[in-house]
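Undergrad: Before anything else, here is the set of structures, which you'll find just below.
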Structure P
């Protein structure tokens, strides 16, 4: 029904913003990433998803289309509602969440409030094949996914956290290198931090 809202952000809450358009304030539930992207009293374009319930309409909003697309994929998973999807998008940047799904990292997904073992496994099961097609992980092929997984596992075995390892891998420009070269490059990225 609404593709996006383009207006002035008049208020920011813990999990929502108010966007004023033509004298009407729209309450839009957003992820932590979107909250940090917008500024009060500044104009913002918020891509939206409208949820219709029996007694209410709820707007969910995102500062970019990639986050909206990922939100829609997440709520398509059985037992993942809009609040759980927002929680996931608040704890992960979209690329990090895609990486966790693509590498079958249930451990990281379970750290998100409201996501248990079964839900994490279901998200991976239902979305792993879809993310290559729909959201274009780097190169969208299994070799890259396997390399991501191997590099992250290697870095975690050296004592780095999942998010540090995932960030280091995402900063590598040429992901076509050999596995050893990718690990060396990721370690260089980590040493710069």
Structure Q
């Protein structure tokens, strides 16, 4: 009897694991092919973050199933337990997806002659569309200078001060190729079929 119960629990846990693995694989394909296509994954530590988040979610569900579900419990008890497990899993997955989403490219800003890639998580702008900008520091004595100095005192980096951004374009700033500074080093940005594309810099 004990052996049968264990086998049943292992079977349910295995089904949970396989189902979760399939769903996470589909989600992973969407993330890499839609959110981080054309080399955008090079702009951040996407793989490290995604592996940690998705692996935790993949392991969490089956372990809880093995622990909480049992053939000797009533249907109602198992239904409540599986509902709690799924709620925890989807909450964990939702948080993880939000963290991954925060690593998407918000914009590229030119400041002091260099280009910087800023992620959604670091952006102070509400509307992010991978736009190119140049930073225009307010002149000393101008009306905007006080606001600029206030942001500096609050430790806001100039590459996040959208109040002083001027809209530009890849064609105007780069021509054919630019080296962009990211959290992972320098990445080359080009344009292919009217879409930005990113490649690892050799420098």
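Undergrad: Can you spot which of P, Q the value 0.10 was calculated from, given it is FRET efficiency 1/(1 + (r/R0)^6) of positions 9 and 129 (r between Cβ atoms, R0 = 35 Å, to 0.05)? Please list the in-between numbers first.
TA: Numbers: P: 0.45; Q: 0.10.
Structure Q accounts for this read-out.
Undergrad: When P(r) over Cα pairs in 5 Å bins from 0, in percent, for residues 73-120 alone is computed for each of P, Q, which one produces 5, 24, 36, 31, 4?
TA: On the way: P: 5, 24, 36, 31, 4; Q: 5, 18, 12, 12, 10, 9, 8, 7, 6, 5, 4, 3, 2, 1.
Working through the options, I get structure P.
Undergrad: Of the structures P, Q, report the one carrying the highest value of distance in nm of label points 7 Å out along Cα→Cβ at positions 153 and 177. Working shown, then result.
TA: Working: P: 2.0; Q: 4.5.
Looking at the calculated values, the largest one is Q.
Undergrad: I would also like to ask the following. Given structures P, Q, which gives the highest value for relative contact order in percent (Cα under 8 Å, 6 or more apart)?
TA: Details: P: 13; Q: 20.
Largest calculated value belongs to Q.
Undergrad: Continuing with the same structure: Here percent of Cα pairs over 26 Å apart has been calculated and equals 51, so which of P, Q was it run on? Walk me through the numbers before you get to the answer.
TA: On the way: P: 39; Q: 51.
The value was obtained from structure Q.
Undergrad: Something else about it: Using distance in nm of label points 7 Å out along Cα→Cβ at positions 89 and 169 for the comparison, can you identify which of P, Q gives the largest number?
TA: Numbers: P: 2.3; Q: 4.8.
Checked P, Q; max of distance in nm of label points 7 Å out along Cα→Cβ at positions 89 and 169 sits with Q.
Quick note: the coordinates plus some simple rules give every number you see, no bench work behind them. Predicted model only: the values in this text are computed from it and were never measured. Cβ atoms are built from the backbone, for glycine too; each structure is taken alone.
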